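Given below, in the form of structure tokens, are the structures.
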Structure I
Amino acid sequence: MPEALPRPLLLIQTAFIGDVILATALLDHLHRTEPGTPVDFLVRKGNEGMVQHHPHVRQVLVWDKKQDKYRGLWRLLQQIRASDYGRVITLQRFASTGFLTAFSGAPERIGFDKNPLARGFTRAVPHIIGAGVHEVSRNLHLLDPAYDGPIPAPRLYPTATDEAAAAPYAAAGPYLCIAPTSVWFTKQFPQEQWLKLLAALPAHYTVYLLGGPPDVAACEALLAASSREKTLNLAGNLSLLASAALMRGAVLNYVNDSAPMHLCSAVGAPTCAVYCSTVPFFGFGPLSPFSRVVEIKGDLDCRPCGLHGYAKCPLGHFQCAYGIETRQMLAALAEAELLVMK
């Protein structure tokens with residue numbers, strides 16, 4: 001009798017882009033440890049482009065949270081139950097994805113113990129924020145609670161189209177990338193601080209401002225306020241994967257604690273991550289081979305003020321951002337330049 005094929009597995013991550021990027025570390029881990037297991041991936045609408053062409057994903061399921069939230073959730077449950085998954089794993093602590101997991105009909109239903117539907121899981125894994133545990137490690141423990149190996153980086157695979165879109169900019173000589181925005185205000189290095197950096201960067205570098213369509217106006221305002229030559233606003237002109245391909249060839253990428261930092265990790269791009277209100281200790285730090293974290297020197301009693309960030313500084317001073325010195329940013333560039341010279 002021929003050996004039966006493994007039943008497919010479903011990973012669920014319907015949060016932000018950065019969370020989806022970090023979850024891709026599990027795709028490569030599964031490919032190494034269970035190369036015969038088909039893996040499907042459920043994401044929110046708008047994030048499917050990150051994994052549609054991933055070589056280790058069989059099928060991408062999409063949940064439209066904005067237009068058809070609850071009916072769409074019910075349809076997804078029917079689809080999941082009809083797909084004969086052997087394992088359904090939610091990487092989130094929300095009731096919606098816990099619902100899909102608990103009622104999936106899969107023999108193994110796995111998630112974090114803080115999920116409101118955890119009683120319907122066959123295995124609920126402790127979720128620990130802080131203690132220096134990286135998000136990738138937290139996720140890997142859903143696959144293997146005993147895992148104690150190295151933290152694998154996430155991995156994305158830009159297509160030939162993505163590479164071609166980035167190529168003309170990468171061919172223009174040595175360059176730096178800046179992704180100046182974030183969904184959260186208190187995670188975002190202020191425009192005044194970015195302007196100081198732009199003024200201090202060596203003139204021979206071309207600087208590319210990166211972001212998605214929602215970031216076009218902020219990047220345009222930054223460009224307009226700067227007198228630096230050889231600075232181009234590419235926000236809204238490149239897909240996320242094309243941006244990742246461009247970042248991969250930069251001497252250094254300046255990013256916030258936000259999705260572009262994880263893009264860098266996923267393609268091994270040199271990274272300078274600026275932390276304002278949040279801290280790497282939460283477990284979302286950069287994983288690129290060359291990674292430097294820049295944050296205010298010394299302690300602030302109010303920092304960190306939250307896991308994600310706020311629409312404004314709760315105390316009104318935003319010293320965690322304004323207290324960062326430009327020379328700290330330039331020191332990271334000096335180290336990256338030494339690496340390029342080797």
Structure II
Amino acid sequence: MCEKEDVLILAIESSCDETAAAVVRNGREVKSNIISSQIALHTLYGGVVPEIASRKHIEKINQVIESALLEAEVTLEDIDAVGVTYGPGLVGALLVGVAEAKAIAYGAKKPLIGVHHIEGHIAANFIEHPKLEPPFFCLVVSGGHTHLVRVKDYGQFDIIGRTRDDAAGEAFDKVARAIGLGYPGGPKIDKVAKEGNPKAITFPNAHVADAPYDFSFSGVKSAVLNYINGCQMKEEEYSQADVAASFQKAVTDALVERAMHAVEEYHVKQFAIAGGVASNSALRLAMKEACDKKGVEFYYPSPVYCTDNAAMIGAAAYYEYINGTRHGWDLNAVPNLKLGER
């Protein structure tokens with residue numbers, strides 16, 4: 001490890017529809033975290049439009065980087081390395097961040113560190129939990145991913161479970177659209193579900209044969225659509241809040257069940273959640289209760305660090321930096337990058 005007393009990372013994140021930059025010290029202290037969100041723009045289309053996202057990143061990226069440096073009260077001379085998300089994500093969006101990071105690193109003569117987006121989500125837990133260190137387990141739940149990850153060490157991961165079809169966040173978005181809530185689905189279902197009865201409708205919890213830790217959410221999504229279609233064919237009204245609450249319970253039950261199975265089999269002492277869906281209040285509560293029952297320490301990031309942000313990329317980049325990771329000027333966007341790949 002080439003560790004020094006203080007390491008400042010300038011981090012850039014542009015994998016989807018947030019243009020973000022941050023300055024992070026020693027992987028744990030956020031000096032600045034600037035996020036330019038495109039949610040209002042993509043809401044008009046009911047979801048993220050990749051071409052529009054890429055154009056907006058180009059428009060905003062210089063501004064967010066300047067703001068991040070200004071808020072942190074540092075210059076590029078003070079920065080030790082530049083970290084950037086290079087996958088997975090939307091290829092056009094990723095390319096904007098990667099090109100920017102390479103230009104800055106080259107011009108400022110600083111090391112370049114490519115960061116896996118999911119590694120960033122996991123590292124978000126380091127920001128507010130100074131005592132959390134590997135090994136631990138992490139459930140990464142977002143719009144594009146549902147992974148049950150064994151974090152063996154900083155930058156070392158085993159994926160023991162993953163979704164076979166829809167990610168949990170993707171299912172939230174599709175169900176929200178079906179019941180008339182619109183985009184983004186996760187926060188809207190979370191809010192409406194508080195007014196509903198989670199036991200009103202029984203939706204399925206699919207299991208994958210010979211893969212006890214894998215997830216499948218296309219079935220529960222289809223079950224919701226079938227329920228709504230059935231009500232409409234019979235000209236019966238249904239409760240939007242009950243559907244939202246029952247669907248949310250089905251997804252939460254599936255996530256907690258797999259997580260607790262891993263806790264028992266792997267004798268886990270520390271468990272974390274990460275990703276956009278990790279800000280869901282029902283999931284947080286259910287996971288905390290389950291961990292408490294088993295005497296497991298439970299960690300989760302604040303909502304601002306659950307959704308895409310650059311602070312989490314800075315945290316991950318720091319540990320890659322002290323472990324000697326460096327990328328060359330041929331670093332490229334890898335939209336389907338697998339966790340653990342270099």
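Quick one: P(r) over Cα pairs in 5 Å bins from 0, in percent, for residues 27-154 alone came out at 2, 9, 15, 20, 21, 16, 12, 5, 0 when computed from one of I, II, so which one is it?
Details: I: 2, 10, 18, 23, 23, 16, 6, 1, 0; II: 2, 9, 15, 20, 21, 16, 12, 5, 0.
It traces back to II.
One of I, II was used to calculate relative contact order in percent (Cα under 8 Å, 6 or more apart), giving 25; which? Don't skip to the end; give the middle numbers.
Working: I: 15; II: 25.
Value 25 for relative contact order in percent (Cα under 8 Å, 6 or more apart) corresponds to II out of I, II.
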### Query
Given a computed value of -14000 for helix-only ellipticity at 222 nm (-39500 (n - 2.57) for each DSSP H run of 4 or more, over all residues; to 500), which structure among I, II does it belong to?
II
### Query
To which of I, II does the computed value 2.2 (distance in nm of label points 7 Å out along Cα→Cβ at positions 43 and 307) belong?
I
### Message
To test your reading of the models, identify which of I, II gives 20.2 for mean count of other Cβ atoms within 10 Å over residues 235-242 when calculated.
### Response
I
## Note on the structure
Value 17.2, calculated as mean projected area of the Cα convex hull in nm² from one of I, II, is from structure II
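I, II: which one has mean count of other Cβ atoms within 10 Å over residues 179-186, as calculated, at 19.0? Each step should come with its number before you reach the end.
Details: I: 22.9; II: 19.0.
Matching structure: II.
Any read-out appearing in this document is the output of simple, stated calculations on the displayed coordinates, not a laboratory observation. Source: prediction; values computed, not measured. Cβ atoms are built from the backbone, for glycine too; each structure is taken alone.
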